[in-house]
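These are the structures, in structure tokens.
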Structure I
Amino acid sequence: MKKNTMQDTETVNWKVAGMSCTNCALTIQQYLEKKGLDNVRVNFIGGEVSFSNPSEIPPAELSAGIHSLGYQVLNESANVGNTNRFRFTNHFQRFVFCLIFTLPLLVHMIPGVHIHWLMNPIVQCIITLPVLWVGMQFFGKSAWNSLRGGIPNMNVLITIGALASFGYSLYGTIAGKGPDFLFYETTATILTLVFFGNWLEDRAVDSTQRAIRELTQDEKVMANMIAFDDQHQEHIFPVDSAHLKVGDLLLIKSGEKVPTDAKILWGEADINEAIISGESLPVHKKMNDLLIGGSVITDGTLKAYVTATGTQTVLSHILQLVKNAQTEKPPIQQLADKISAIFVPVVVGIALLTWGINYWGMHLSVGTSLLRAIAVLVISCPCAMGLATPAAIAVGLGRAAKNGVLIKNAKSMEWFEKIKHIVFDKTGTLTTGGFTIADFHVREEALSQLTETDTANSLEVADDLFKKWGYSLEKYSNHPLALAITREWKCKDEIRWSQLEEIKGLGMKAIDKNGNEFTIGSYELVKSITEDDSHNIYLIRNGIWIGWIDLVDEIRSEAATVITQLKAAGYQPILLSGDRNNKCQQIAETLGITEWYGQHTPEQKLARIEKLNQQSPVAMVGDGINDAPALAKATLGISLSDASQIAMQSAQIVLMNHGLKNLPLALALGKQTYRTIRQNLFWAFAYNIVAIPIAAIGWLSPGISALAMGFSDVVLAINSLRLYAKKLVS
């Protein structure tokens, strides 16, 4: 259990065993919501349950309630009762046990084989009882608990079918009705084959979690911890990474894994961050750069101090976002959930109708009519409808995370296929954002403004003062242009401002202790003074234009390839920037972008996105504070991993490889995942629409129906797993 430091309420994350379908998840969700909990998320595929607990209900009480529904909370302090209360721990063990008893009941079906004593009704009843006991321990208890929860699951159908055939056979045995009343093999076959199908389903579904599981491998990483004795001598000793604390000093050598998030104090090294970015090429890092836990030092030696451990690390945050996304339900899944909730009662009604029509309408025997009704019960599969979306999302999000694409919101999946326009910000998105100062100029007519005493007016003094003003103002901005200025013009005697504010989309404004007002930023600040819009940065003091700064920015190496791939895939790229028109035009022509808009404030960007959204759904790619409103307004907001924090929070997708390289993959993967969801739902509905009537007219026995029911889920899982290998970007 962990506390959410961003909120007053507690966020609880539990691992819950025993969920086998969406109805199980709905039962737990309904229970927790009735208890007054907020933000309840249940993912039956991963067994993940999370919620916030504003009422501070004791965890033991909630765990006991989930236990009463037939599920097991596997967390240490929240555990109630014995989680190994069943003799068998998995479906394969149950299947093997039941198969041992079921095979003798099927011997009479082999041509030429006739064992007289196996045909004895009492012997068949005794052989069937162990299978029925194991079946009821699992299916029966699950069915009963789901009925108590108000959302009957598929185990209700299995239980009714097995008990009906056994009860009918037991009646025939006690009443001496003869072989026409003996369906013990039907009871045993149903339960055995459903266990077999569930085992296959578990294996297939477990594979859908493969990529996430690879990221969460709980390897024991040893760290080289640095400590000092009373003589200030440095000593290095190994320690388990789980015991590290924030502030601990580490020595990380070439070939070693970074044990947790840290900041470099000394040294330079090449780092493989593929675990986060999906990019195998090493990243060079030096003093003050951040290290991500789980990355690997490929060349070099570093000394660093720990900045985060446990659930506070970058990797942990990413994994939690992926898990949260897995529990979200796209609108397309809502219909399936509604149908699943009423599916079991409907199927029971169809089974009763099947028995009545066959017995009274077609004048078949009670036994034959019962077998057909049981076949209807067993072949119906609400699990398939519940599995359709989670299985595809699990694979899609897993592959995305493995390749450095973080999809934070599964609800956005349905929009991927409808996106036609991809809107790009320029600075830091299509360009590297790594600016350098190309030139600057102090206007002669403003020289009198450049000295505090108005006595020194040499150009050298003017340049130095101009740099000091520029640095002192831009130091407080995170804009890429500002970062370049503060990096190159850093000085020790910076100005201490009495007032300071950032003007979104324009620049910085400050007042010094003498009451002088300074502004620095884009051409918009001086357009009433001059028509010269050919420069990047303008500085004004007390309303007088002092001078300008020009910076050069490099287009990202992958930008041209990405734009070409997007155009080939049918998208229309659009450049939308706050930079001057001539700069935007130059970038657009270089990259082959035919539609571009420059000199847009954040408000104008927002309006432009709204206008484009009216034509068709729009994806917006940006990285700065001024992009956040547009990212939030776009149908899909896409941010880079080195973007400002607010931009990353506003986006539904984050590209973790510090660039645009994986943008085509992200869009293609989202589109293909949504298509897979639709395919799965189509199969789930079609299966039941076709299978139930076939079972009702007697073309499928209960045993074959049980096997077909299990395989229907396997088909969905396999279809979802195709996302792992499918080529998405040419």
Structure II
Amino acid sequence: MRRVHVAFVWHMHQPWYLWPGSQRAALPFARLHACSAYYDMPWLLGQFEHTRVTFNLVPSLIEQLEGYARGEIVDRAMELSRLNPDDLTLDDQRYLLAHMCGGHPAATMAASARYGELLHKRGVDRNSETIDRACRIFSTEEYRDLQVLFNLAWCGFALDHESDVVHALRQKDRNFTEDEKIALLDVMDRTVAGVIDTYRAAAERGCAELTCSPHYHPILPLLAKMEDAERRIPAARLPQPYWREPEEARRQLRKGIDHHERVFGSRPHGLWPSEGSVSDEALRIAAEEGVQWAASDEEVLAMSLGLSDRPSPSQRYRPWLAADGRLGMIFRDHRLSDLIGFVYRDWSAADAAEDFVTRLRSVAEATGDGTPPLVSVILDGENPWGWYPDAGEGFLRALYEGIEAADDVQAVTVSEHLEEFPPQSRLSSVFPGSWIDHSFRTWIGGKEHRRAWELLTGALEAVKRDRHDPDAVEQARRHLMIAEGSDWFWWYSENQHTLDADIFDALFRSHVAATYRALGEEPPEAVEEPIYAEKISRLAREAAGPMTANIDGRITSYFEWQPAALLRTAGLASAMQRSSYIVQELHFGFDDRNLWLRLDTDRPALEALSECRMEVVFSGEVEHTIAVTGMGHGEPVEVNGTLCAEAQCVVDQIFEARIPLAVVDLQPGGTLKLAVIIAREGHILERWPELGFLQVEVPTQEDMVSSWVI
């Protein structure tokens, strides 16, 4: 029986949230995640004797957790949670209702009936009118329940098992006392203070390998040799002048490795380069800094091998040598990683774990030689679990149990496999790219990206000018390194959206400004001008490129719908006096022949649309429709309307459709006009938009070639 090795690499990352010269965090997520997944993952691992995993801990996260543990870092959510509701100012109430009422994944919100009631009372939209109305009608008891439930939602399954306080408050769900609230917050503070020790203990027991990333999580290839981005992005879209700062990349990497050694007592063998971003130059620097292995995505491997399709199993499931043979490389299995991140959350834990182990076993059949294949599964260690009904505990337990029960599957650390089976095959060159589309376009190449890189370049030049005060230069360099972090550029991307985008923008520009001020210079006026801008339309995200999708009614990959435009229905609902909607989001994208349409509902679409008729109406000289009925009670879904023969659509977890542009009388450059109507028994429940039609410009072929990266 041939063995299969699986290496889970759980990546733990948060950006640097502190304002310059302050111990105040702009956002509380480093602290809050420490009470859930950051603690859950090593806690659960400790209950399995033979399971080994690799944790990648970004130094900027660990540094913030250290600050919280020492009582030096505070954030507003932390402070407001401890206030007696009677002492909340109007501004405090607004913050509490805007930022601490909802915003969690649906599975998390569903765990508390009271939390859902409070969100309903506040209203889904968090615009100023909604918040001010809620301030007038919320009682002291409701504010206290909100304080408790917000924090309780951030307590993971480990605390539910370990803490009587957490478990009891979850059962109670409402009418909390001030003493109960303070007891909960004390439990959370102790958890944050001890989470680093939990990882250290896991490494000492030998069940975890601890690795790191560059300190403030920059995209190393863009610092070291920016022209490498031209392999996937037209040069005209890149900022000028190019960065060619290999020592800046080295500084980020060396600082991260040194910090890891100080905290955990040994230098890490492995490196997850920020966002899996690699290039020959970045890997050369990593090898010179003593890194023994690094990881990226299978698409980077495919491009490095000159393939037009997925690497074969024998190519994908082996380690490689890079950087002239000085450094080992592994490449994540994109599909298996996405199953955990986006698919298994809708399955039963037992079925998902069984499916995963079966897929691992199939690897042995697909690979030939005697060396156990190494299946690398790499993904965020915190973000997926909020979408699972039990924060991921059931699936992870079943997964680890299934692997330990299998004689032919073994969960190993990366270094453990490489020590026993050193890589033999060499890559002559590594294609410059990341785990996202084997390119860097999420962090460079857009209009807002260019403005940000221009500001960063000015700050770099200021630091490089001759100075006589090394302490001032060192302080300036630290702010520059923070501003080099990938997260600011991630949220400037057209493909990404967050309600906190303006905060990320302000943090980035504040550290650029602090770079100048540390040197005794005034920052340029452009630093004061926001880079992030609200779109004139009501789109949460503009379309960013041509796309295709697998029309199966499920989100099969994180990037399947990323090029599509996104519209949130709450932004259209000012005249609809309701606090919740069946249709939550509309996604629409194009290729040169088709419109791709997706609707996300407040629960699985088959359930949400049960006994409803959903109609998509296309306005024009001739009106075209897709009507979907028969959803629920086990009845087959029926598609009718004028487009039923030409359109392809599926309703399952979501609604997905492909509509040929020609059959709705549209050409590239034309204007698509559509509306979505949800009705039951002849009564319209929802119409998006409430009046008229959404109007969307269909991209021309020239748009696709010149404006979008294909």
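As an exercise: helix-only ellipticity at 222 nm (-39500 (n - 2.57) for each DSSP H run of 4 or more, over all residues; to 500), calculated from one structure in I, II, equals -11500. Which structure is it? The structure behind it is II.
As an exercise: semi-axes √(5λ) of the Cα gyration tensor in Å, calculated from one structure in I, II, equals 37, 32, 30. Which structure is it?
Working: I: 65, 29, 21; II: 37, 32, 30.
Working through the options, I get structure II.
I have 0.60 for FRET efficiency 1/(1 + (r/R0)^6) of positions 206 and 622 (r between Cβ atoms, R0 = 41 Å, to 0.05), calculated from one of the structures I, II. Which structure is it? Here the read-out was taken from I.
FYI, it's all coordinate maths here, none of it is from the lab. Everything numeric in this text was worked out from a predicted model, so none of it was measured. Cβ atoms are built from the backbone, for glycine too; each structure is taken alone.
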